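Just so you know, all these numbers are worked out from the coordinates, no wet-lab data involved. These numbers were taken from a predicted model, which means no experiment stands behind them.
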Structure 1
Amino acid sequence: MSSERILEVRGLCKTFGGVQAVSNVDIDLACGELLALIGPNGAGKSTCFNMVGGQLRPDRGTIRIADVDVTGWPPRRIWRLGVGRTFQITATLASMTVIENVQMALLSHQGRTDSLIGRAGNMLVKEARALLDEVGMSGQADRACGVLAYGDVKRVELAVALANAPRLLLMDEPTAGMAPRERLELMAMTAELCRERRIGVLFTEHDMDVVFNHADRIMVLARGELIAEGAPETVRADRRVQEIYLGSESG
């Protein structure tokens with residue numbers, strides 16, 4: 001794992017209607033590292049995650065990506081810096097084919113938005129097929145996304161995120177709605193691709209098998225505060241984590 005830092009968060013805070021959703025959270029993420037952000041419902045992980053991605057503006061604190069202060073930047077500007085994103089609810093275009101979804105992402109990354117209407121079908125085909133091959137979807141390139149199995153749509157969404165050539169990948173519940181075997185396969189593939197490309201990955205996830213099998217480090221939030229951080233075996237053995245999260249409150 002590289003020690004080069006891709007994400008540095010300091011003193012992140014967010015309040016909603018007098019309720020402290022996130023309180024003084026720090027995050028460090030290295031290139032090629034997979035960091036899981038977990039916690040029971042209402043712990044503040046989604047709020048924290050969305051502040052890093054630009055969907056929410058923090059009340060206090062700083063967010064630096066690749067040593068650039070992006071605090072308060074909108075999502076589009078953060079994406080342009082080299083940040084990929086996948087969502088709990090898949091965000092592919094169902095009426096378009098698998099390869100068209102990836103072509104659109106590649107064209108957008110290159111700033112060729114004038115090419116998106118009418119001519120996209122003949123552009124960047126080789127590059128799109130290479131990405132689909134990496135996620136195991138080259139055989140379904142010409143099928144509409146709307147007819148795919150849910151697990152396959154998740155793979156397409158990963159290819160779309162990689163089209164941005166990201167240095168940082170934000171994954172919000174990447175295995176939500178998938179069968180147990182599909183979950184582990186998707187995260188194993190994601191881990192391999194991101195370590196090869198030295199992409200830092202910050203992800204939220206409810207499936208503890210996914211988290212403890214594939215995360216290099218784990219951060220645990222409870223009521224907006226960081227209560228534990230470390231390697232999977234360290235977090236698993238933490239008594240407070242066992243009581244607050246891994247026991248009856250786990251979701």
Structure 2
Amino acid sequence: MTYTIHDKGLSTMIGWKNRDSYGKSIPTRNRAQIYRLRKWARRIRISNSTERNLAIAFSELDRMASGMGLPRTVRETAAMIYRKAALKKLVRGRSIESVTTAVLYAACRQCHVPRTLDEISKIAHISRKEIGRTYRYVSRELGLKLLPTSPEDYISRFCSELKCSSDVRAKTLEILQEAANRELTSGRGPTGMAAASLYIASVLCGERRTQHEVADVAGVTEVTIRNRYKELTKKLDIGIVL
């Protein structure tokens with residue numbers, strides 16, 4: 001059973017191969033009847049507007065999750081949140097796309113596989129503002145208790161995409177831990193802090209990555225990275241040669 005299919009994957013389907021259960025070819029005289037059975041079996045899987053809504057929404061969820069390389073747990077969580085939203089009629093008056101995008105963002109945070117609003121906006125072709133508004137509405141109505149993301153949540157993915165070694169990853173986490181101890185991460189965007197710390201660590205470990213490369217992976221501007229790394233190097237007394 002899976003929550004990512006509108007009927008939870010419990011219904012049966014008549015395959016499109018013109019062969020019976022023994023693998024024998026179906027006689028030509030019976031193929032028209034099989035075609036009609038196949039057509040009606042497909043139709044009755046979606047018997048009302050709610051099921052049609054779920055089928056469209058889960059198809060869109062699957063497209064976005066595949067495009068972002070999200071694991072199955074995130075897809076299942078997003079589907080469950082969407083079902084709850086549909087049950088409470090939160091989808092009414094809003095586009096299916098905006099609600100599916102919002103629940104996918106919520107599922108990423110709930111499963112500790114964070115994605116930025118920019119990343120989700122890019123794959124969904126919906127503005128950040130619309131996603132944020134719908135996300136706040138859905139989380140408020142469903143009572144979702146989601147902790148804010150931390151810079152550490154992004155480090156593994158950023159290091160992987162930049163092909164950094166485990167030394168750079170460990171150094172980045174060390175810098176972030178020291179910054180948190182001195183309360184330098186409060187009120188700062190987690191992706192910006194993660195990107196700046198990773199940039200500093202790459203220089204210290206001799207695996208320099210350019211600000212442009214790091215900014216492109218993190219989805220922040222080079223100006224943000226410059227501001228954050230200047231602040232970190234000054235407050236943490238880190239000497240780096242740029």
For helix-only ellipticity at 222 nm (-39500 (n - 2.57) for each DSSP H run of 4 or more, over all residues; to 500) computed as -9500, the structure of 1, 2 it came from: 1
Where is relative contact order in percent (Cα under 8 Å, 6 or more apart) largest, in which of 1, 2? 1
Compute percent of Cα pairs over 29 Å apart for each of 1, 2 and report the one that scores greatest. 2
